[in-house]
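Just so it is clear, none of the values below were taken in a lab; they were calculated from the coordinates. Fair warning: this is a prediction, and the values are worked out from it, not measured in the lab. Cβ atoms are built from the backbone, for glycine too; each structure is taken alone.
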Structure 1
Amino acid sequence: MYIPHYYKNENVDEVKTFLKENSFGILVNQVDGKPWATHIPLELDRNGQGRDVLEGHISKANPQWKTFEESKEVLCIFNGPHAYISSSWYQEEEVPTWDYIAVHVYGKLVVLNAEETMESLHKLVNKYERDSKNPVSLHDMSPKTLRQVNGVVGFQIEITDIQAAYKLSQTRPQDHAKIVSELSEKDDLGSNAIAKLIKD
């Protein structure tokens, strides 16, 4: 990903926190010579050797998994908040732009066995059921229901590179107050989130 140096975020802890909070990503590799992308949860974790990994699963009906073994490297894309920035908010004439957060994660994918896939699914469900009013657990589900797990392919991606773009009007500090004010007045979550990030 092309990232001008002033938008590059190299704070590893901050980027890892972003990945944990924005874990619905896009898994990209090649299928029959074409880019193929699947939108799925990709959870940041550590493997048995203490290395950072992403864990996920896809349906066996999705042909993407059949190319996992031949993929030298896969790409996972994560998007954060984004907002249009009007140049009418600037003190000097300039073109409008877009502020955003995007993270690209590269790595080597390995397919998990049935036991490892089930362990990964337990962690995934437990994480997102934690704050539910009536949390469900895979432990409480019948063998008949859990047979659906046979229809997925679990995988783990050992991370080789992380590229993080945090474009937050860094080149226009003199306009931050006005940008934050205008974004805060908008009735959409992306604009409000970008305003808070610029302010912080």
Structure 2
Amino acid sequence: MLEVVGISTVVCALVGWGTNVLAVRMLFRPYRPWRVGPWALQGVFPRRQAAVARRLGELTATELLPPQRLRQAVAAPATVEAVRQALVTALIQRVSRLVHGVPSVLGPLQKRLLAGFEDSVDAELRRRLPGLMEQVAGAAVEELHVAQVVEEQVAALPPERLEEMLLSVLRRELRFVEGAGALLGGLVGMVQGALWVVFMN
């Protein structure tokens, strides 16, 4: 009697595991349609790649990376400060090369003039750069079209690459689905076998 329950449990666990493995594989494969008469068999993601790309683009632009967030990132105080320091350094280096390349009778006054120039440039950038960065951020956001860029990139991916990317994120969860199929199938088989034993005796 126990043999019947055991066999039923093992067979149903294998069936549950196998069907879930097949279902997971069919999310991605076949990559290209297989024609069988009037029917076509293709993986869910490859078949709906254009729709997935469009929806992912919309979600990225509205939820994950909205225009306001991009503007804030470009015009953030830390970004402005980094740009200011880079500009001051580049300008001072350029002016220093020009000044030192010209014979000067000013002597020590040359260093004081360079220091004064650096202070003036630094003060002007501190005053004007935040506003300029806001303008740059606005122009960049308008030009970027996040939704369109994401949609085009995802739609252009080969199905093999799309599968690789999704599995890199979902592999553990899909393995759980496969294991859950085996567990549930085994439980169903155990109950089925037990009922068969009870009612057949």
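When distance in nm of label points 7 Å out along Cα→Cβ at positions 45 and 165 is calculated for each of structures 1, 2, structure 1 gives the greatest result.
Each of 1, 2 could give log10 I(q)/I(0) by the Debye sum over Cα atoms at q = 0.11 Å⁻¹, but the derived value -0.63 comes from 1.
Structures 1, 2 were shown, and mean projected area of the Cα convex hull in nm², for residues 53-92 alone at 3.6 was computed from 2.
Starting from the value -7500: which structure in 1, 2 was helix-only ellipticity at 222 nm (-39500 (n - 2.57) for each DSSP H run of 4 or more, over all residues; to 500) calculated from? Of the options listed, only 1 reproduces it.
Matching task: 26 is the computed value of relative contact order in percent (Cα under 8 Å, 6 or more apart). Pick the structure from 1, 2. It must be structure 1, since only it matches. Which structure, out of 1, 2, was distance in nm of label points 7 Å out along Cα→Cβ at positions 5 and 37 derived from, given a value of 4.5? It was calculated from structure 2.
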